[in-house]
Structure 1
Amino acid sequence: MKVPFPFNERKYKIFIHPKKVWRLFWMKGVLIILDGLGDLPNKQLDNKTPLEAAHTPNMDFFAARGELGYLYTVKPGFIPESDEAIISIFNNDLLDSTRGQLEARGTNLELKRGDLALRVNFATIDSLEKGNIKDRRAGRTLTSAEAELLADSLNEIKLPCKFDFVPTIQHRAVLVLRGGFSDNVLGNDRTYFKGRSEDADKIMDCKSLDDDENSVYTANIMNEFLRKANDVLKKHPVNVLRKEKGLLPANYLFLRGPGIEKPKLKQYKKWVSANYMPLEIGFSKTSGMKNFSFTYPRLKGIDSYKNLYDGLKKACKHSIKIIKKSIKKCDYVYIHIKETDLPGHDNKPFEKKLMLEYIDKSLFSFLRGFAPAKKIKIAVTGDHSTPCKLRNHSADPVPVLLYNFGIPKEKKFNENECKKGKLGRIVGKEFLSKVGFNK
C-alpha cells in the first residue's frame with residue numbers, strides 16, 4: 001500500500017494493520033469561505049475591488065501554484081443569502097433547509113417538530129403607524145448587554161404559545177415559537193425577498209402563503225408578537241437611554257427564514273468545522289461535522305468595527321488552532337469567516353480591503369508555511385458577493401482559488417483574474433467535485 005510520506009516499514013509496521021491504516025493519512029484539504037467576498041470596482045479604490053486593491057501575497061502565492069475560477073453559488077442570476085449559498089456549495093437542494101432552523105440549532109436551542117424557528121434582527125423604525133425603516137440593524141451599535149436586557153423583557157410577552165427569544169451576536173437573535181406551527185409564511189423584511197419593491201423601506205406584516213388554517217394562525221401569532229415587541233421596545237429603558245445618547249433605538253424586530261422541519265442535509269462526517277456564527281455552527285452540526293467554536297467577543301461600546309476586528313483576529317487564531325489540531329483527525333476542514341461581509345453592507349471598501357489583508361497575513365501566512373509540505377489542498381471562495389456600492393448581496397459570481405501544488409505561474413487572486421482562470425464557471429452544487437473535495 002502506498003502511503004503519503006516516507007517511513008521505515010519495519011519500524012512502523014503496526015501502522016499498516018488494516019484497522020490502523022487511518023493513522024497514516026493526513027488532512028486532504030481546507031475549505032475557506034470568506035463571507036461576501038465578491039465585489040465590484042469602486043471609485044474609492046481607484047476602480048478596483050477590495051480584493052484587487054488588497055495586498056495579499058499569501059493568497060497570491062497559492063493562486064500562482066493553483067487554479068482559478070468563478071462561482072455562482074446557487075445559479076446565475078440568483079441573489080443568494082448566506083444559508084442558501086452554503087447549502088448549495090455543499091451539494092444540497094435549497095428546499096432541504098431553512099435559515100431559522102440552522103440559526104436555532106447553532107444557538108443550541110432544543111427543537112421539536114412543529115416548533116417554528118426564525119432568524120431575527122433588532123432594527124429601528126420611526127413608529128408602527130408611519131412604518132418607515134430607519135436602520136435594519138439598529139445602527140450596528142446595540143451592545144451585548146443591551147441586547148440581553150431587551151431579550152429578557154421580550155421573553156415576558158404573553159402569547160397563546162410558549163416561545164424562546166435568544167440574542168446571539170450584535171444585532172442578531174433567534175425566535176422559536178413552541179407548538180405545531182406552519183412554516184408556509186413570509187417574514188416581515190422585504191430586503192430578503194427576491195426582487196426589490198418600491199416600498200422596501202416600509203415595514204410590513206408577516207403573511208400566510210396559503211389559506212390553510214394553521215398557516216394563517218402562524219402569521220397572526222408572528223404579527224401579534226411583533227406588535228407586542230414594539231410596545232415593549234419603544235419604551236424600554238435601554239432604548240430611552242440610547243436615544244438620549246443620540247443612538248438609534250432597537251425598537252423593532254425583523255423575522256425571516258421560518259422553518260419547522262429538521263434540515264435534511266448531506267452528511268460530511270469526515271469533515272471538521274471551525275465555525276463561530278450561529279448559522280454556520282448549525283449547518284456544520286446538522287451536516288455531521290465536528291464543530292469547534294469559540295465565544296465571540298462581546299460588543300461593549302458603540303464601535304462595532306472594533307468588535308468585528310476583535311472577532312476577526314480571534315477567528316483567524318482559532319482557525320489555525322483547529323487546523324493544527326485536526327491534521328490527523330479528518331479529511332477536510334471547513335472555515336467560514338463572517339466579518340468580510342459587513343463592510344459591503346455598510347459601503348466601507350477600505351474596511352473590506354483591510355480585513356482581507358489581515359486574513360492574508362494571519363491565516364494564509366500560516367497556511368503558506370503549513371500546507372505545501374503536507375500536501376494539503378486549499379480551496380478559497382465566498383458565499384456570495386456583497387458589493388460595497390450596492391450595500392447588499394448581488395447576483396455577481398464569487399472568485400474561486402484552488403491550491404493544488406501546481407507549477408508556479410504569474411497569477412493573483414481577484415475577481416478579474418478568476419474570470420479568466422482554468423477552472424472556469426462553476427455553478428452551486430458542482431463546487432466540491434470541481435475542486436476535488438469529496439465527502
Structure 2
Amino acid sequence: MEDLSINKAQILQWASTHEVCCVLDSNNYTGPYTQYDCLIAVGATKELSASAGNAFSLLHSFYGNHKDWMFGLLSYELKNEVEILSAKRTDKLGFPDLYFFIPEYLIAFEHNSIIFLKGDASILTEIKQFITKQEVKKRLHIQNRIDQSAYIETVENLRKHIQRGDIYEVNYCQEFFSENAVIDPLSVYNDLNAISPTPFAGFFKIYDKYILSATPERFLCKRGNRLISQPIKGTAKRSKDPIEDEDIKMALRSSSKEQAENVMIVDLVRNDLTKSAVHGTVKVDELFGIYTFPQVHQMISTISCELAPNIHFIDAIKNTFPMGSMTGAPKIKAMQLIDNYEQAKRGAFSGSFGCISPTGDFDFNVIIRSILYNKKNRYLSFQVGSAITYASNAEDEYEECLLKASAILSILAD
C-alpha cells in the first residue's frame with residue numbers, strides 16, 4: 001500500500017504515545033537476511049514478562065499458544081537461567097529479564113511503501129494528525145562508574161587470568177550513567193539514529209522503560225531452516241580524510257590482534273550453533289568482513305547452520321544465549337569473571353531485542369551502542385566494552401570504549 005503522505009517520523013511519534021511499542025529499523029542497509037526496511041509494532045494485545053529461571057520455557061509456551069507476530073527483549077541476565085550464575089549488583093533500570101508482546105498494530109516499511117501486517121489501515125487517518133516534533137533537550141551530566149585508573153587495573157587483572165589459562169578472551173564493560181535525567185526518549189532516539197544509523201537500530205518502549213539503540217550487530221536470525229549469527233569483534237575509528245580512512249580500514253582488516261579476537265568468538269559461535277544444528281552443517285560464510293559505519297569500521301564474521309528438525313527454534317536461541325561477542329571464551333568462565341569484575345549490572349545491555357514471525361522466523365540484535373532509560377526514577381545508563389586478550393593494551397582498550405561511546409556522548413553530555 002503506497003502512502004507517501006505519511007512518513008516514518010509521524011508513525012514513530014504516534015507509536016511512542018502507546019504504553020508499549022517496538023521499532024526495528026535497518027536504516028536502508030541491505031543484506032541477504034533483511035526482510036523489511038523497518039518494522040513498527042504498537043500496542044500490546046498479549047504480553048509475557050518473566051524472570052530468569054523458566055523464562056525460555058514460558059516463551060516456548062507463549063509462542064505455541066499464539067503463533068503470532070511477537071516482539072521482545074532477552075536480557076543478559078537470562079544467563080542465570082542458561083548457566084549457574086548470579087551477580088549481585090544494584091539495578092536502577094528495572095528491565096524484565098524477558099519480555100514479549102503481541103502487537104495490536106504492525107506496520108512495515110518496504111521500498112517507500114507502508115504495509116499493514118496487523119491492524120486496520122484506517123488508523124492512518126489518526127496518524128496523519130501527528131506532527132513530528134523535536135524537543136529542545138537539556139544536556140546531561142554523564143558520570144563514569146569507574147575512572148580510567150580503575151579500568152586499567154581491572155584489565156591487568158583480567159590479563160593475569162588469561163596468562164593463567166582461565167580464559168582466552170573476555171568482554172569487559174563499563175557503565176556511564178546520569179541520575180535525575182529528564183529526556184524525551186523519542187527525540188533522543190531520533191538524534192542518535194541520525195548521527196549513527198545502523199542496520200539493527202531500534203526504539204523499544206516497555207511502559208516507563210526505554211531502549212534507544214544504534215546497534216550495528218545481529219545476534220541471531222532464522223530464515224526457513226537456517227540459523228545465522230554475525231558477531232562483531234574488531235573496531236577502528238573513522239577518519240574524515242578519505243585516504244587515511246581507507247588506510248585505517250585496511251589496517252583493521254590485516255590486524256593480527258583483531259583477527260585473533262574475532263576468530264575466538266567465531267569458534268565459540270560455531271560451538272553454540274552445533275547444539276542446534278544438523279550434523280556437519282555449521283559453516284563460516286564470511287570471516288573477517290570489514291563493514292563501515294558513521295563512527296567506526298567493524299570486523300564482522302558470519303556463521304550459519306541448518307536447524308535440526310528436533311530442535312525448537314526457541315531452544316536454538318537459548319543454546320546460543322548470551323551471545324559470545326559479549327562474553328568471551330570459554331564462555332562460562334568469562335561470564336563468571338564478568339560477574340566478579342564489572343561494577344554495574346548489565347540487565348538489558350548486551351542482551352537482545354527483536355521479533356518472531358508467525359512462521360517461526362526471527363531476528364534479534366545485540367544491545368550495544370544503546371541508551372537505557374527508566375523514566376519513572378529518571379535513571380539513564382549506557383555501557384561500552386571491548387574484548388580483552390593477553391595482547392591487549394589497557395590504555396588502548398579504554399580509548400576504544402570512549403570511541404564506542406562517542407555518538408551517545410555527543411548527543412547527551414554537558
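For the reader, a short list of remarks on this structure follows.
- Looking at mean projected area of the Cα convex hull in nm², for residues 65-224 alone over structures 1, 2, structure 2 comes out largest.
- Entry that produces 2.08 once Cα Rg over 2.2 N^0.38 Å, for residues 241-280 alone is calculated, selected from 1, 2: 1
- Structures 1, 2 were shown, and Rg and Dmax of the Cα atoms in Å at 22.7, 81 was computed from 1.
- Each of the structures 1, 2 was assessed by relative contact order in percent (Cα under 8 Å, 6 or more apart); the largest value belongs to 1.
- With distance in nm of label points 7 Å out along Cα→Cβ at positions 41 and 249 derived as 3.5, matching label from 1, 2: 2
No lab work stands behind these numbers, since they all come straight from the coordinates. Computed from a predicted structure; not experimentally measured. Cβ atoms are built from the backbone, for glycine too; each structure is taken alone.
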